[in-house]
Structure P
Amino acid sequence: MKRRYLVAVEQSLGSRLSWWLALQGLIAALAVSGTVYAVNLWFLQSRQHEELALKSAVVRHALVETAESSAAEELQHKLKDFLAGHEDMMLSITSSDGAVIFSAPRPPEGEDVASGSRFMQVSWEDTWPAGAAGGVRVVLGLDVSRDRELLKRLGWILLAASLIGAGVVSVTGFLLVRRGLLPVQELAAQVDAVALGRAGLRLDGAGQPLELRPLVDRFNALLMRVERAYAQLEGFNADVAHELRTPLTTLIGSSELALQRERPVAELQDVIAENLEDLRRLAIIVNDMLFLSQADRGATARRSPVTSLAAELVEIIEYHEAALHDRGLSAVCDGDAKGAFDISLLRRALSNLLSNATRYAEPGSNIRVRIESEGGRSRIWVENKGIPIEPEHLPRLFDRFYKAERSRRQVGTSHYGLGLAIVAAIARMHQGEPFARSADGVTAIGLDVPSSSAAAQRA
């Protein structure tokens, strides 16, 4: 349980932001405090060195003034006057033989700056009196204990202020983060409402921050695509059930009728033959649906070099020659292209296009299969004369089981509404797209695909 709680804390955006704000506040406070401490330390040390330099100059001047007279009493008098009112100063003058000429007051033995004494000292050798062989040694010290105590107190105050400031930043940061994340929580509540299955519900981004509005827009677009896909799936399931129900009902009815009484073998063979034809139609529908399912799962075309698409089209036209002849149609091929294609898939797509044109072309007219190649892409389409397709139907021609009004008026056709859907799937498997146009009594349906794998990747 404890581990889960820690993981939840680590994964909480609010907690992470609060911790980062607290850490940032602490670092900033310590940086400011350190800067203030360093500035004060530099100022005090500069003042101490400056004061020692000034006092040293006064002592040197006193030694020079009394050097000629060699009067120790005069020197002592001047130095006492100098030290009057400077209780924080220490001065010691000794001769070369160790005799004390002046001392007021004498610092404890061994005290110096390096050892952390309360005095900051300067020392030098000087000549006194004039003409003396050994001279004297002068030690001047400044009591810095009060400054050090001041720095110590300042350090503790700054440290306490840093910790308190970091604590205040942490608390206020936590509250501000919680307040700032309220729009996210509101969006989460809206998403929960959407998850409950309320159709048509969208996220409301009117009162959201500018940073969240793109997320709201993209989520609403996703909801729209999901609803559209769900509606298409429901329609697809209904269409599948309808298309499969008719031949299954026919099979069941004919089988039951054949079993109601004894029939000659020849009559039973006819029933079986008719049932076999219906079963073949069912197999076609099922195979087409399986193919479309594979395409939806991201199946891609297996490309191989093709030197002439026109040669492949000629073979497909020859395969459909009987159907064309029955309707008094003719088919010709214009243009050519080469490239890398999955020729088996492309044959299937072109066969579906030609079959579709054969069903709806005016009897006695010509069907033209056109090929264009430009800019690393190949466009292949089939044109036929016939009843034009209304503009509102064109975008949906490639939907599964979709039938325009004029196609529904066809009688005696084995068209199931999957042929053009397969064409669109094959185009997508080649990283291309299908297209359809109808105007002036001419309908053109085809696909636009890259001519090679490299062109498909660039696209």
Structure Q
Amino acid sequence: MSDQRPNILWLCTDQQRYDTIHALNNDYIRTPNIDRLVAEGVAFSHAHCQSPICTPSRASFLTGMYPSTVHGCINGNQIWADAAPLVTRTLANAGYDCGLAGKFHLSGAQGRIEPRVDDGYRVFDWSHHPADDWPERHAYIDWLKGEGHDYRQLMAEYGYIPKELHQTTWCAERAIGFMSQKRDGPWLFSFNCFDPHAPFDAPREFVDRFDVDKLPGPLFRPSDIEAQQRLSAINFQTQSTDPQEFNGKLYQAQYWAMVELIDENVGQMMTALEATGQRENTIVIFTSDHGDMTGDHGLRLKGCRFYEALVRVHLIISWPEKFQSGLRTEALVELTDLVPTLLEATDQTISDRIQGRSLWPILTGEKDPNYHHDFVRSEYYQALPKTPSYATMIRDRRYKLVNYHGHQFGELFDLERDPHEFDNCWDDPNYADIRFHLMKQNFDALAAAVDIGTPRLSGF
């Protein structure tokens, strides 16, 4: 009897904010292939990552546990703590053939090839980012040199990487090759491109698609400069700057251009799935590890902040044989929910240690599609070097509270009244009761997320 468990194509972009998909209310960008995924599956418009930084977020969504619980809180860490099994290892043990192309980033990869862990991947075409920064090189650079090209020379000559030579295209081609292989059992492939992470190297023709003058530009008020100065002791990769000083609209176009390149490659992978007759029995997940400020509030890149642009991510899940199609849900969900969802979809046991909650009932139409969690959380524990910063966020349907631990200030946003998070109500006496309630709720959630260790054997 043939194995009817679903294949899994897990598309994870790097640093892509939630509002970069045409079908999900961005009228400026063209993403027809991702739009098709939205039409064929379930789009979660209020999905949140568990850290605004790469390693802790990836540690979280690969284990179904919070970064602090799984000992994966910082970028640049020496080793992966291996405090919980990765879902890819669990599925490999269950007979899945697993492959990866692109980024992994469960441990530091600056100046070295990231050490392999017990990840479950048979194929591991590692490419942390596209540049040639490692003496040992990496899979993408090896391929690029085999094609007779040098990354730095291409950037020096063109200022970008041509589409056919781009790391995103290479990742997609590796995915297509893997998916096309003959095998008896199911497979999982992780497409982990570096886009749309800076530096922006999208082909020029993709940038030129945008009329820069007609773009909305970053969300910004002059008061943002003062607000960010108050947070100057809190780690971030950039200082707040008026977007006019760095041409915020062009910055936006360059960022969106990379998303359009991603979309084109999503189309190539979906075409391959259909051509090989595997689309109906393949779960496709499209998400990102976290977002990018792209000029909002005068900030670029990432750091210890919890604006929606950083912690809210796109999440689209499609499986034609089982899941609903064309559903858009505003349920509050976390990326921790992906692991129990995949385990349930593949008939695996969901460990009591897993802190996420399976999305299966929403995906299959078994429950109210607009409710999943009462609140979502995100963490930052010294995730980037330089300034030690510790902060946690809790967000319910209306309010978001950010506690910068060790400081006498924080942030409280009324998202119903102020969806773009301009007005900090932390010190507003009218919000004192709400602030207290959210702080207690956050404290209780932190206590409940503690990993209490190995199973109990006795009463003593």
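Quick note: the coordinates plus some simple rules give every number you see, no bench work behind them. Every value quoted in this text rests on a predicted model; they were computed, and no experiment measured them. Cβ atoms are built from the backbone, for glycine too; each structure is taken alone.
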Assuming 2.0 is distance in nm of label points 7 Å out along Cα→Cβ at positions 189 and 261 as calculated from a single structure, say which of P, Q it is.
-> Q
Hey, Rg and Dmax of the Cα atoms in Å derived from one of P, Q reads 50.1, 162; which structure?
-> P
When distance in nm of label points 7 Å out along Cα→Cβ at positions 141 and 213 is calculated for structures P, Q, the one with the largest value is P
Looking at structures P, Q, which one was mean count of other Cβ atoms within 10 Å over residues 301-308 calculated from, given that it came out as 23.4?
-> Q
Winner on relative contact order in percent (Cα under 8 Å, 6 or more apart) once structures P, Q are ranked, highest first | Q
Test item: helix-only ellipticity at 222 nm (-39500 (n - 2.57) for each DSSP H run of 4 or more, over all residues; to 500) calculated as -19500, pick one of P, Q | P
If you rank structures P, Q by FRET efficiency 1/(1 + (r/R0)^6) of positions 101 and 381 (r between Cβ atoms, R0 = 35 Å, to 0.05), the highest one is Q
Could you figure out which one of P, Q the value 14.9 for mean count of other Cβ atoms within 10 Å over residues 13-20 was computed from?
-> P
